[in-house]
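None of the figures in this text is laboratory data; all of them are computed from the coordinates on show. What you see is a predicted model; the values in this text were computed from it and never measured.
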Structure P
Amino acid sequence: MIREPVAEFLGVAILVIFGNGVDCQIVLSQNPTVASFPRGDWTSLSFGWAAGTALGVWVSGGISGGHINPAVTLALATFRGFPWRKVPIYIFAQLLGGIVGAAIIYGNYIHAIDIVEGGRNVRTMATASLFSTYALDYMTNVSSFFEEFLGTAILLFVIFAMIDKKNMPPPAGLNPLLLFFLILAIGACIGMQTGYAINPARDLGPRILTSMVGYGKGVYTFRNQYWLWCPVIAPILGAQAGALLYDVLLYTGTDSPINRP
C-alpha cells in the first residue's frame, strides 16, 4: 500500500528537481554576477523538463504505473479503470513530491537567488517563475487556459495511444523514452506562452513551496486566481478531453466506458 504512493512521490520529486533545476540554471546564470555567461536557453529548458519526466516515470513506472501527474491519474480512473479509491493518495503523494522537489532546488540555488533578488529577505515574482508557471504579459487568461488545455489534451491522447495494446505499443521499458520525446515536443512547440504546466502537481507543489519561503500571496493572486484555472483546472479538463477523443475515435478495448458492453 505504501510503495505505490511513495513511487509517485519520488517520481514527481525527480521531475521537479530536473525541471525547476534547469529553470534556475538558465535564468539565474543570465545575471553576470551569478555566472560568467548564460548556461542554457529554451532548448536546454525543453530537454531538462523532458528528461525529468522520463526519469520520473522510469523510477515509478514499474511500481505505481508512473502517473506523476494528477491529470493523468484522473484520466486513467475515468477511462481505464484505475481504482478511484487510490486517486486521493496518488494525488496527495504527487503534490507532496512537487513541494519537496522544489524545496531541494530552492536550497540548491538559494545563494544565486539572493544575488538576483538583492538579498535573502527579498523575494519577488521575478524568481517565483523559476518554480511555477506564469503566462506572458500579452496572454489573456482565456488564451492561457486554452494553451494548457491543449497541451494536456495532446499529452493524454498520445499516452493513451502508447498504452493501447492494439496500436503498436512500444516494448516494455520504452515508455519513458517516448514520454521524453512527447514532453520535448510540447515544450519546443507550444510551451513558451504559459510555461506548459500540463501537470497540476508540477505547478501547485512548487507554488506552495514559494509561498512558504517568502514569496507571499502574490503567487496566488497573480491575475485573479490564475494559479487555479490555468495550471490546475485546465490540465485536468484537457486530460479528460484528450482521453475521451482517443476512445471515441480510435480505441476498441472494452475497459473504456465508451466501448463497455
Structure Q
Amino acid sequence: MSVSPSHWLGLQGRVVAVTGAASGIGAATARQLAEAGAHVALIDCDADGAQRQAAALAGEFAAQGVRTLAVACDIASEEQTLAAAQKVQAELGDAVALVNNAGLLRPGALDSVSLADWNTVLGVNLTGYLLCARAFKPQLARTRGALVHVASISANFPQTGSGAYSAGKAGVLLLSRQMAAEWGPLGIRSNAICPGMIRTALSAKFYEEPGFEAKRARVTASRRIGEPQDIADVALFLASPRSAYMNGAELAVDGGMSSMLMDMVPRPGFNQTA
C-alpha cells in the first residue's frame, strides 16, 4: 500500500519559504512542497517570475488547500529579508522551514575578477543566506524548524574561472554547521545540500553543444545529468520532520560524481570514463 508524500513527510498545512523560487531548483522545490501539502512562500528578486510560479501552484493544488505567496526580495539586503520574513508570517503564519537556494555566478579568474563581481556573488550566495536565516530565525525557533542550504560540490572541488562561486559555496557549508551548533539548542536544524551537475537555466546553453551532455554524464557514477527535481526531493526531506535528527549534515547529490576521481586518472585497461 503506497503512502502519500504529504502524509509521510508531515508538511501538510505547514509553511515553508524558498528563496530563488522563480526558476530552476527553487521552483522545483516549491512545487514538491506544494505537492506535499505545504503552504509555500516563493521568494525571489524576479517578482514576476515568483508570482507566476505562485499562481500556477495555487491553481494546481487548490483542492488540497495549499496556499502560496510570492515575495519580491533581494536577499543581499537585510531590510528586504526582514520585510520578506514579516510578510510570510503575517500572511501564511510561522515557517517551519527555510530553503536557502537563491544564487548567482559571475565568471572570472582570481587574478582578474572585478571586486564588484566578487562582492556581488558573496553578497547573495553567502551573506544572503545568513540574512535570510536570521530573518526567519524567530519563526523557526517557535516551530522548532529547519534550515536547508543549497551549496554545491564546488564547495569542495574548486570551480576555476568562476570568481567567488566556490569560495562562497564553501562558506555556506561552514555557515550551515555554525548555525547547527549555535541554534541547535533552540530547536533549529541546519543542513546543506551539495548539488553536482544539474540542468538549469544557468547551464542550459552548454547542452546545446553536440556531445556535451554525454561527456558530462560519463564523469558521474549514475551516467546522467541531474534535474532540479533531484535536488528538490532531498530539500523536501531535509525540510520535513522525517529528518528530525539531522543537524549540521552535508549531503552530496551529484550522481556519484565526487566518487569518480580515480576513474578519471588515466589507467590503461581500468578506466570507464575514457
Structure R
Amino acid sequence: MATPEQWLAGARPRTLPAAVAPVLAGTAVAAYLDSVVWWKALLALVVALALQVGVNYANDYSDGVRGTDADRVGPMRLVGSGVAAPPAVKRAAFAAFAVACAAGLVLVVTTSWWLLLVGALSVAAAWFYTGGSSPYGYRALGEVMVFVFFGLVAVLGTTYVQTLTLPLPAWYAAAGTGALACAILVVNNLRDVPTDRVAGKRTLAVVLGEERTRYLYAFLVAVAAVLLVGVALETGLGALLGMAFLLPAVPATRVVLDGAGGPALVPVLGRTGMAELLYAAGMFLGLLLT
C-alpha cells in the first residue's frame, strides 16, 4: 500500500506552478483594473490546484493501466511502480475533480452560469488527456489543450470572475502563461520520447522528433517574453517584473538546446515550472504596485 508521501509524490509534479501561475496572472490584471476580489481569487486557486492534482492522478491511472509507465525515467508513478492499486488512484483523481467542481460551482453561482460549461469542459479535458478509449494526449494534442485550459481558460477565467471583463492584457497574460505551461509539457515529453515510442504514445515530441522539439521549447520561452512586453505596454512597466522568469528559463533552454536527454532533463522540468511561477508572480507584484 502506498504511503502518504508516495501519494503526494504522485500528485506533485508540476502541480504548484501550473496551478498558482494562472491565478496570479489573472489576478494581476484584476489588480491593474483595481477590481481584485480576493475570495474569488482564492476559490479560483482551489479550482486550479484540484484540477492539477486530478489530472496528475488521472494520468497516473490511465498511463499505468495501459503500461506506458512500465519503463519510466521521470518522477514516480503510483500505478506504474505498483505501489498503489489502479482503482484507488482513479478514485483519488475523481475526488480531486469533485473538489474542483464544488469550488467552481460557488464561482458559477456568484458570477455567471455559462461558466458551468467551461468547468465541465475543463474536467473532461483533464480526464481524457490520457483517459478513455482515444486519449488526445496520445494524438499529439496535449500541448494544445494545456495552452487552452491551463493558459487561456485558467487566466481569463480568473480575471473574469473578479472583473466581469476580458481586457486585452488578460489575453496577453493568458497566452504567455499558457506558452510556459506548454514548455513544461514539451520538455516532459522530450524526456520520454524513447519510452513513448516503444509504448505507442504519439506525443507532439514523438511526431516532431527530438531536434525540432528542442527548438519548440526555446520558441515557447521566447513567446512568453514577447507577450509579457505586450502586457506591460497595455498596463505599465511594473509588469516587466515578470521577466524574472528568464533567470531559470535561460539556463533551462541552454540545457535543452545542448542536447540533454533522459534523466538530465528532469531538473529542466523544475526550472521551467519555477519560470512559469516567476512569470506570473512578477507580473502580479508589478501590477499590484502599479
Query raised in the report: Which one of P, Q, R has helix-only ellipticity at 222 nm (-39500 (n - 2.57) for each DSSP H run of 4 or more, over all residues; to 500), as calculated from the coordinates, equal to -20500?
Result: P
Query raised in the report: Which structure, out of P, Q, R, was relative contact order in percent (Cα under 8 Å, 6 or more apart) calculated from, if the result is 24?
Result: R
Query raised in the report: Here Rg/Rh (Cα atoms, Kirkwood Rh), for residues 41-112 alone was calculated and came to 1.12; which of the structures P, Q, R was it taken from?
Result: R
